[in-house]
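Engineer: Input: structures, listed below.
Values in this text are rule-based calculations from the coordinates and carry no lab data. Note that the structure is a prediction, hence the values are computed from the model and not measured. Cβ atoms are built from the backbone, for glycine too; each structure is taken alone.
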Structure I
C-alpha cells in the first residue's frame with residue numbers, strides 16, 4: 001500500500017488509513033483497536049475526546065516504519081463498548097489487559113494529553129511491562145503550578161469542534177507556520193474520520209475529568225517515583241500549549257534522571273502533528289539509544 005502525503009512518501013503493506021479495526025474482548029466489552037507496522041510493540045494512548053480516527057495518519061505511518069503500532073479506543077469511547085472508567089488507574093489497567101489480549105509482555109508506551117497521564121499510571125503501576133515511555137503534550141502527575149488557559153475550556157468542551165477550534169487547541173494560532181501545519185493535519189485526519197464517534201456529551205466529559213483530583217493529589221507518590229525510575233522517559237512539548245503548559249516540567253528537570261525534554265518551537269498541544277517527521281525521528285532515536 002502506497003500512501004502519499006504532502007511531506008512524505010511511505011510504502012507499506014498497511015497504513016493508518018487502511019488498517020482494519022478489530023475488537024478485543026476485555027471485561028465483557030468489545031474494545032476497538034488497530035494494529036499495523038513491524039518491530040517492537042508501541043501502544044498509543046489518546047487525548048481527551050480522541051478516537052482511533054483522531055491520530056494524524058502520517059505520524060502513525062512514520063512510527064509504523066520501525067514499530068508495531070497499536071492504537072485503541074478507551075472503554076466507552078469512540079468505537080469501544082462500555083463506559084470510560086472514573087479512576088485513571090482503571091484506564092491504565094485496561095492498557096495492560098489489552099496488551100495481554102494481544103499476547104504482548106513488554107512494550108513501549110506513548111501517551112498524548114490525557115493519555116500522557118494514563119501512560120504515567122501504566123508505567124508506575126506496571127513498570128516491568130514498560131520498555132520506554134513517550135509523553136506528548138501532557139504534564140507530570142501531581143500538583144502543577146501553571147493551569148489550563150481559559151481558551152482550552154472555551155473550545156474543548158463544545159459538542160462539535162470547528163477547524164478554528166482545532167487550530168487554537170492543538171497549534172500556535174499566532175504563527176503562520178503553525179497555521180499551515182494545522183491545515184495539513186486537518187486534511188490528513190479527514191481521510192479517515194467519523195465525527196459520530198467523537199465524545200460530545202457533558203456526561204462523558206465528566207468521566208474524563210473525574211480523575212483530576214486524584215492526579216493532582218498523587219496519593220501514590222508517583223511524582224517522587226520519577227527520582228528512582230529506571231524507565232527511559234521522553235517528553236515532547238510545544239512551546240505554547242494552552243492546556244498542558246511546558247513550564248510544569250521544569251521542576252522535574254534534575255529530579256528525574258531518565259527524563260529527556262524536547263521543546264518544539266511555534267507549536268501547541270500537538271507538536272507531533274505539526275512536526276510528524278521530526279518528532280517520529282526523535283522517538284526512533286530515543287528507542288534505539
Structure II
C-alpha cells in the first residue's frame with residue numbers, strides 16, 4: 001500500500017460479523033463510491049486486499065486508500081484558526097463573525113481555505129469537508145470532517161436532525177419567559193431575505209431566557225429545523241430582533257450580529273458515542 005494517504009479504522013463491537021459493504025452503508029456512503037472503492041482495489045482488512053462481501057470481526061483493522069477519493073481541497077489561505085477540538089476524524093473551529101465558511105467566487109479568505117492552510121502547515125493530507133454552515137455574520141462552532149467516511153456519517157445526522165445545535169443571542173426588549181416559535185419560513189420574493197409565510201417550510205425555534213436587563217434579553221436557542229436565517233426571522237417576528245441584525249432588526253449600536261453557535265452534540269463517527277462541544281459567546285458578561 002504505497003498510496004499517499006491511508007485511513008485506518010478498527011471494527012467496533014456493534015459492527016461485528018457484517019460485510020465490508022454493510023460497513024460502508026452503516027456510515028451512509030453512496031453505493032457508487034462503495035463500488036469504486038472495491039473496483040479500484042482500495043479496501044484492505046488486516047493489510048489484506050478484500051472485496052465487499054468480506055465479513056468483518058471486532059477489532060479488525062480496515063485500511064482505505066484515499067489518494068483519489070479525498071480530493072476535496074481548497075486553496076490555502078494563510079491565517080490562523082481558533083481550534084476548539086481535533087482528532088483523526090474531525091476538526092472543530094470557532095468561527096469569528098464576518099467570515100465566510102467557504103469561497104463564494106470572489107474571495108478565498110474563508111474558514112475552509114484557512115483550514116486547508118492549517119492542514120498544509122501541519123502536514124495533514126486531509127480533504128476539507130464542511131459539515132454545516134453558519135451565516136457570514138454569525139460566530140461559533142463549525143465542524144469539519146477530515147475524510148469522506150466521517151463527512152457522510154455526520155451529514156446523515158445533520159439531514160435527519162440528529163445533531164443538536166444550541167445558539168446564544170442577545171435580543172432587543174425583555175422576554176419574560178421561555179417559549180417556542182412555530183411559524184413557517186419562506187423566501188421573500190421582493191427582497192433578498194426570508195420571511196414568515198403560510199406557504200413556507202415548517203420551522204420551529206425554542207428559546208430559554210438566560211438573562212435580561214436594560215431592555216435586552218440573552219437567550220439560549222435550539223432549532224429543530226434548519227431554515228436560512230431561521231433564528232433571526234423568528235425572533236424578529238415576535239418583536240425581539242437580535243442586536244446587530246441589519247436585515248431583520250432595528251437600528252442599534254451593535255458592531256456585529258449578536259448570534260453565536262454555542263454548543264453541538266452528535267454521534268462521533270470513530271467510537272459511535274455522543275460527543276458534545278461547547279464554545280462560549282464573546283459577550284458573556286452582558
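Engineer: Check the numbers for mean count of other Cβ atoms within 10 Å over residues 117-124 across I, II and tell me which is largest. Please report the intermediate quantities before stating the final value.
Structural biologist: Details: I: 25.4; II: 14.2.
Comparing I, II by mean count of other Cβ atoms within 10 Å over residues 117-124, the maximum is at I.
Engineer: For which of the structures I, II does the calculation of relative contact order in percent (Cα under 8 Å, 6 or more apart) return 15? Intermediate values should be presented prior to the final figure.
Structural biologist: Working: I: 20; II: 15.
Label of the originating structure: II.
Engineer: If mean count of other Cβ atoms within 10 Å over residues 77-84 comes out at 13.6 when worked out from the coordinates, which of I, II was used? Don't jump to the answer; show the numbers that get you there.
Structural biologist: Details: I: 20.0; II: 13.6.
Derived from the structure labelled II.
Engineer: Which one of I, II has helix-only ellipticity at 222 nm (-39500 (n - 2.57) for each DSSP H run of 4 or more, over all residues; to 500), as calculated from the coordinates, equal to -4500? Please report the intermediate quantities before stating the final value.
Structural biologist: Values: I: -9500; II: -4500.
Going label by label, the one that fits is II.
Engineer: Right, next: Given structures I, II, which gives the highest value for percent of Cα pairs over 25 Å apart? Don't skip to the end; give the middle numbers.
Structural biologist: Working: I: 42; II: 54.
Largest value of percent of Cα pairs over 25 Å apart: II.
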